[in-house]
Structure P
Amino acid sequence: MNSHPIEHWHQAEAHFRDQQLPRAHSLFAQLAKLPQWAGPAQLRLAQIASAQGKLREATLHILTAAASGEDDVMVLEAVATTLCQLGELEAFVQLLATPALSRTSDATVALTLGRLASQQALTEHALPLLRHAVQLGLDQPELHYLIGLNLLYQGELDEAGRHFEACLARAPLHAACHRQLARLTKARAGHHHVDRLRRTLSALGAEHVDAPPLHYALFKQLDDLDDTPAAWASLSFGMRLRRGQIHHDMEAERRSFDQLMRMPAPIPTGHSQPSADT
């Protein structure tokens with residue numbers, strides 16, 4: 001390597017940003033041979049391989065990055081994200097246990113890692129990170145929603161409800177939170193969210209992407225209250241809205257299945273393909 005590593009890195013990053021992936025790959029591969037650059041360089045190599053559809057190669061690179069001893073929190077956050085994208089959850093969990101991440105002083109990083117763990121249904125790893133973000137002073141709607149969601153998974157319904165309410169206090173139109181609250185307990189006279197849901201739907205409008213789940217939540221509440229006609233009207237309307245959001249070509253799907261049905265049956269193992277003369 002003729003130039004200084006930092007210059008080499010900037011050059012590689014420029015190629016990476018410009019989508020000149022072969023050139024970027026060549027430079028990052030050289031940097032990956034240097035111990036102090038192994039973590040970020042292997043991360044970039046994994047991202048390049050993934051973009052090229054080379055998933056096995058991407059997996060090898062990201063596992064190497066995770067095991068490189070890297071201590072830069074931002075690099076480790078990106079490594080953790082890529083591990084999840086590639087389905088390497090065991091390595092992801094091991095990475096979360098490293099002091100650089102488990103004791104991070106960056107609340108946003110703690111939230112990101114907690115979100116990743118939550119998306120993988122790793123509640124026992126998500127909650128400590130999310131609560132750590134709270135301890136670091138973060139007070140965002142998403143943070144309260146994720147804590148509530150993971151508490152719900154653990155059966156802590158009362159505490160989950162408090163965090164969902166904290167989320168809505170900060171983001172009154174948070175549709176997913178409204179839906180979780182509607183499902184949390186059985187609605188009864190004097191203890192329901194029907195009016196709040198209707199106000200939220202009125203504020204968002206029927207064309208909003210979050211209108212369908214809000215209608216599903218309203219259905220649940222009205223059904224609990226035995227207002228069956230209104231419940232089913234809300235569900236039906238919400239499902240029609242959702243169908244309008246989904247671009248599904250039924251004819252194209254039918255053609256695909258017709259083509260599959262016309263394909264020859266697979267040849268059993270150990271049998272040769274019949275020749276044209278037989």
Structure Q
Amino acid sequence: HKPFLVIADHLTKAGIAVLRFDDRGTAKSGGTFAGATIDDFSTDVASAFEYLNTRDEINQQKIGLIGHSEGGVTAPLFAARQPDVAFVVLLAGLGVDGTTLWAEQQRDMAVAYGLPNGEAIYQAMRVFAEQVIAGESPQAIEQDLLSKGYDKATAQQYLKVVANEWGRSFLTYQPEEVLPKLTMPVLALNGEKDLQVAAATNIGGMEAIFASSENEDVTLKILPDLNHLFQQAESGLPDEYGRINQTFAPQALLIISDWISSRVGE
């Protein structure tokens with residue numbers, strides 16, 4: 001599946017120009033991926049924004065951002081510093097801090113796979129995240145996980161994913177410090193069956209954050225039956241993604257294009 005290709009194709013046909021770019025250090029993008037933080041990735045968004053401002057065929061007053069999942073962190077990080085961004089669309093974006101997101105994600109996936117001890121997993125993952133943020137040694141963190149019944153392979157996989165500069169930057173992300181700075185129109189969509197970024201928690205978090213902000217053009221929606229990739233799903237588990245024929249739900253595409261057109265269309 002190539003969801004971003006499908007989104008770009010749909011938006012282009014709706015008269016909305018699209019710039020897609022690979023992560024730094026990926027394909028033909030310059031820079032180094034290893035060791036990069038979410039703040040580094042937000043500077044890459046800045047480079048894309050600056051590039052679009054050099055294009056004669058682009059209306060510089062109507063350049064917006066669409067970010068999915070981690071992009072739902074990096075896009076608002078940049079937009080919070082750049083009021084010239086015309087709009088922000090968050091797909092499976094975060095309305096809770098990174099540590100809570102990580103713990104909920106591991107709990108929800110485990111429960112969906114049939115494991116019974118969801119609350120214990122949630123608490124263990126919060127402790128794990130706090131140890132990573134504090135800079136405890138990987139060996140000590142691994143031993144703590146082993147003492148809680150995790151096998152060595154799982155413990156090492158967790159460490160590989162988040163015990164690094166990127167992981168620390170993600171786990172310490174605080175949406176309440178970023179989202180209130182967004183002065184432009186915001187659309188946030190989350191799939192009801194998303195097990196990686198739980199819809200109710202994150203849309204609920206955004207609702208609370210934006211309620212106390214001065215931004216009066218915020219649209220938040222939970223889309224029924226859609227997973228993390230915005231496919232019509234049964235379980236929402238990642239191992240289902242590749243088995244689903246649909247790449248990106250048409251109703252989600254229409255919501256995005258109609259919303260953008262209503263904000264910055266001619």
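Coordinate-derived values only; no laboratory data. These numbers come from a predicted model, not from an experiment. Cβ atoms are built from the backbone, for glycine too; each structure is taken alone.
A few comments on the model shown:
- Origin of the value -14500, where helix-only ellipticity at 222 nm (-39500 (n - 2.57) for each DSSP H run of 4 or more, over all residues; to 500) was derived from one of P, Q: Q
- Computed 16.2, 48 for Rg and Dmax of the Cα atoms in Å, for residues 77-140 alone - originating structure among P, Q: Q
- For 20 (relative contact order in percent (Cα under 8 Å, 6 or more apart), calculated) the corresponding structure among P, Q: Q
- Looking across P, Q, the calculation of distance in nm of label points 7 Å out along Cα→Cβ at positions 69 and 133 that yields 3.1 traces back to P.
- Rg and Dmax of the Cα atoms in Å from the coordinates reads 18.9, 61; which among P, Q: Q
- Among P, Q, structure where mean count of other Cβ atoms within 10 Å over residues 93-100 as derived comes to 23.8: Q
- Of the structures P, Q, the one that 1.29 was derived from, the read-out being Cα Rg over 2.2 N^0.38 Å, for residues 125-252 alone: Q
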